[in-house]
Structure P
Amino acid sequence: MSVAARLRADVGRIIHAGLGAVSPETCLKRALQFDGERLHIFEESIDLSHTKRIIVVGMGKASARMAASLEALLGERIDDGLVVTVDGYGVPTKRVTIVEASHPVPDERGLAVAQRIEQLAESAKEGDLMIVLISGGGSALLTLPSPGIALDDIKATNELLLRSGATIQEINTVRKHLSQLKGGQLAQHAFPATVLALVLSDVAGDPLDAIASGPTVGDPTTYEDAARILRNHGLWSEIPKSVRNHIELGLSGAIPETPSPGGKVFSRVTTEIIGSGSLATQAALNEARNLGYHTLLLTTTLQGEAREVGKVFAAIAREEIKSSQPLPLPALIIAAGETTVTVTGSGKGGRNQELALSAALGIEGLPGVVIASVGTDGRDGPTDAAGGIVDGETISRMRQQKLDPIQAMAKNDSYHALSASGDLIITGPTGTNVADLCLIACDKGHD
């Protein structure tokens, strides 16, 4: 077996270990226990013997499997429930209804479910418990536009933001100010019921207000922040008029801000992160050590333009092969987070694939190196791939297929480039969603 083939196999096992650590089932089991009367969440607990109703709502790519795991724990204690997830991510449930909808651009199905979730929250009374299952993708799925804004205008705004290179925190700041449920407003609808939010974080640094646009936590951002983000990315004049008018009303004080942190509506809310990129990276590092690698966690807050991050990863790999720095060989370096892509071309791809293609250009001809970038949800951008895994011969394989990798990069066409070289990672829906995992594996030898 060549060095590259061995490294690729090891990287696959390491990614699998990371994914297993953040499966909804594993995370729920680690976080929750139920003794028949009290529901224990880490160091806290809720007395269910005096709880009138338990309502479950959820949004995100992992929310369906979270709901199934919660059903296995609480069974018939759940009185009602509704969860919205991405097409293809639904699972069988008994007491919680699962509905699939479009992501990352919302659709009418998501709108209809969001309306029903709002009604469920409004129906919650004092003495009731509403459990909210939150994971990445929840912001696009839980779409209930502010009055005066049509769904088509939300779609257009989302598409502009997704192509602009804006970070997920910036995108969700705008989304929160165009919604009736995001930015703490779901909790506001449920007050004075008790709310327990369980979160699988897909955002670097785990900021609760940014994960799925923070439906159960106070919003520290403002209409002024939303307007600034749109202007900074050159979108203010491009967004639909209804969106611009709504933000201007917010700027003038004619409509209220989203609920601020520390407000009364959050006095009965507990929000807990039960899974994150940090957990995935630690499990991946443990597996790498078991396979004999020297390991380094680079960061769990990775951000930046995907193609630029790919260049940096390639430079780190070159240094490893040249001088065995920063680690002795064999070396496994890992990072977690979420990069961005400023789309200027008409190609097909996602941030992980673009990072991998960029890295491949930087390690062309270099033996003993494999670089991978993968979305833990199993879907990278609007493609069926989770990401890409490349080595020193990737670019050569592309050119053998009459594909120009430089042109592919210029057109944001990483999907077709990596498909030509046989370097796409295709997992199908994983049922979970935390930060992207990016790995550099290096060892001695020549292929």
Structure Q
Amino acid sequence: MAGVSSPILRKLLRFGTGSGIVIGEHDLQVCLARVRPGGARIAATLRIEAFRTRPAGEWGAEYSAFLKANSAAHVAALAVLPRREVIVRQVRLPGVTDADCASAIRFQLETLHPFSEDEVVFDYQRAGRSDAFTVAIAERRHIDFYTALFAEAGIQLAGITFSGGAVFTSSRLYIAPPSEGVLAVAGLNSREWDEQARGPVEIYGESPSHPLFSAEFDMPLERAVAMAASELRAGVEATAADLGELLPAWESAPGAFDSSGAGRSRAALPWAAALAGACPSLGQPVNLLAPELRTVSSRAAFIPSIVLGVILALLASAWLVRDAALDRRYTEQLNAEIHRLEPVARQMESLDKQIAASSLCIEQLEGYRRHTKAHLDVLLEVTQMLPPPAWITTLQIDPKFVTIGGEVEQADGLVKKLDASPHFTSSEFTMPLARTGSGEMFRIRAAREGGPK
């Protein structure tokens, strides 16, 4: 029954439309409430007569038309059982957490009612923030009957509860009840009470020792109030109020609605059920309807999903924007670094070109050096091979061949001498020998070995 505790969040969540149906002996009392942060109002009321004897489809269509006329076709109803069909017990479990209370209550359940285990339906909730748990028990046959009946009528149910559960939740919608406790009678201002007559008297109460008290007495009013006060330990002299005085006052109601004290008293239970069904996120009464049969109709129930979806979309957008911003920032930093290093890069490129040019010059000089030495070696070798007196008139040296021309006394052995040298190979005369007065004119071409490349 406890809901959201934050005052600000509670105010924001006071938004919704609820339909409350109080199941009577012969009739159904329907109230449609619209709850807003600033207050609640009765949108419409309906009384369905003789629902137990009329065809369900007939009065179900009447209820559906009622919802459609008030733009509330999507709203599922919270039904309130007749008080005599529900057993309400209080179980105190000091130190027991919400996670462990189920086992503890089930262990004690068979002592709380006179029926067999298979014949009952029950539900429980912690009463506020106390260590007391309210356990509601109903015969399964009653729950199955109403579930089938409302289903046949085409009425969607958000839950089935009892009167005290609806009052406990709805009375806390805007303000908390007095801490010293309350004692109220259902319908106190709506009828005359005969002190001698016996009749069902439904009493609701709260006290520090009994956080939620709900009972029906078959005795005169004064005696019933005294017994309830004794149970609540509030004192026999406690004054009972009308149940409607515990609930938030409606800001407006339809023009035909009876707003007198008697009218407010008669509308108390349907009003409480409608308020409890309008804002389930602020607290829900015990629910005897099977979970798989409950219909979630409050559009406010989708607010957390919508909010989470919007947050997820915003986070995804922020992530994309963040990535784009980071990429842009990285690009800007990279461009700035490139701009800063451009002079250095150009200088390095210039140095690389200078180094390459210098290397080429060095290589050319080295080549010239190697050529000069090789040429000198060729010249020395030729000088040593030609015995004096001999004359060299032509010496042409290139990287692969050497051409030697001149005059010597005997030129026949020159080719053999050149081939025997480590510097020459494949030597041959390139012109016939010509005899002169002092010797023979010759011209030899030889391939170089080990010359500079």
Structure R
Amino acid sequence: MAGVQIATTSGGSQTLDDAAVGALSSGLQGKLIQQDDATYDETRAIWNAMIDKRPGLIVQCASASDIVTAVKFAREHDLLVTVRGAGHNIAGKAVCDGGLMIDLSQMKGVRVDAGAKRAFVEPGATLGDLDAATAAHGLATPTGINSTTGIAGLVLGGGFGWLSRKYGMTIDNLVSADVVTADGSELHASEDENSDLFWALRGGGANFGVVTQFEFRLHQVGPDLLSGLIVLPQSQAKEALKKYAAFTKTMPEELNVWAVLRKAPPLPFLPEDVHGTDVIIFAICWVGDPEEGEKAIAPIREWGDPVGEHVGVQPFAAWQQAFDPLLTPGFRNYWKSHNFTEISDGLIDVVVENAGKVPTGHCEVFIACLGGATSRVAPDAMAYSHRDANYVMNVHGRWETAAEDAAGIAWARGAFDGAAPFATGGVYVNFMPDDEDDRVGAAYGVSQGRLADLKKKYDPTNFFSQNQNIKPA
């Protein structure tokens, strides 16, 4: 070897000699991957194909000690560092050009203590890994809606999904975390130990260290729940969304309903002549007795004239995978998002107008419903402060080729700008693309000042800078 050229924190680069690279490699339980290795391209690839960057080195960790080794090596040599969990984040902050990527994707272990209703989860695990382990015991914790999402990025940004109205956000169910901080120390963070770090981890993103294990509180869920889809033509979307807005204000916390406006996918329960047409899909999940759920969702069937319906009792873990075929890796993705306290008629007009102008059949606008248990936590109880967000809209641009970038991005930004007058001004940090550095303050909200103080305490040199970054006070 002739050494490795690698990026530094100052924006320059240096050559690591063979001895340094060899010492790093020999000190790992996992692998050190270089640019000429057969697995390099596969390892650096992330879910959003719009992000195509080439790290100088990749430490593929097998243990917490590997993470400590990588952090200490990077500090010693002043290296630019990124951290990759499952690689699903839209902004692509997991990877950089020229730097050192700490890859956690092989650390996927999940251990369940069914008696204590606890799950202990490694940082490379996906929602699917967690669901598979907990479902065997009839247990679950609130996460997201796509089984290939990484648990680490999800929880550090907040985390919400089908169970959140009943059981809160993912962070509301985090009991503790083991963390490697910027100086290579291993700390345990909980309400009783390093409580300020625990506060920051719950919504402060990847700014404060590398989590080596998450401990979650579990709840008795299912395993079989009433869930599914009711599909209406988009011509009925305005009236249906007005009914949705009213219904979701008072519906039971056991029920969650999301609205998705897009071109109809070729779902087997939809007639062929509906495929590819403009539709609005109401995605439904009832956390409780299915018979009671049927009564609760009955009004939804009166919101219009459905072109298709697929609602029934199925394992919760299966419902968590329902949207996976629409979110496969390898596509180019660009998102724009807003938080809302309510769905006004003006917002409905904007959403329907822009949903009717999607530039590709893969694009969509969805409205996620929160409220319930998510809104009963004080805004300053943890770093995630947007407890007034009863709804989150995501304008999801998605296409196959770089030639479609300009049209897709313009569409997403247009829909975002149109909805802005009705929004709270806050944004969910996990839905921010790479070009939204100007919205970091909106993401952290009233927590930003305390987060900056804690950044100074735990990462005074901004070692963990490749994220939705909080600069040290």
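Tabulated results
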quantity: With percent of Cα pairs over 16 Å apart, for residues 268-331 alone derived as 66, matching label from P, Q, R; calculated: Q
quantity: If volume of the Cα convex hull per residue in Å³, for residues 292-403 alone is computed and equals 180, the structure in P, Q, R; calculated: R
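Every number in this text was worked out from the coordinates using simple rules, so none of it is lab data. No experiment lies behind these values; they were computed from the predicted model shown.
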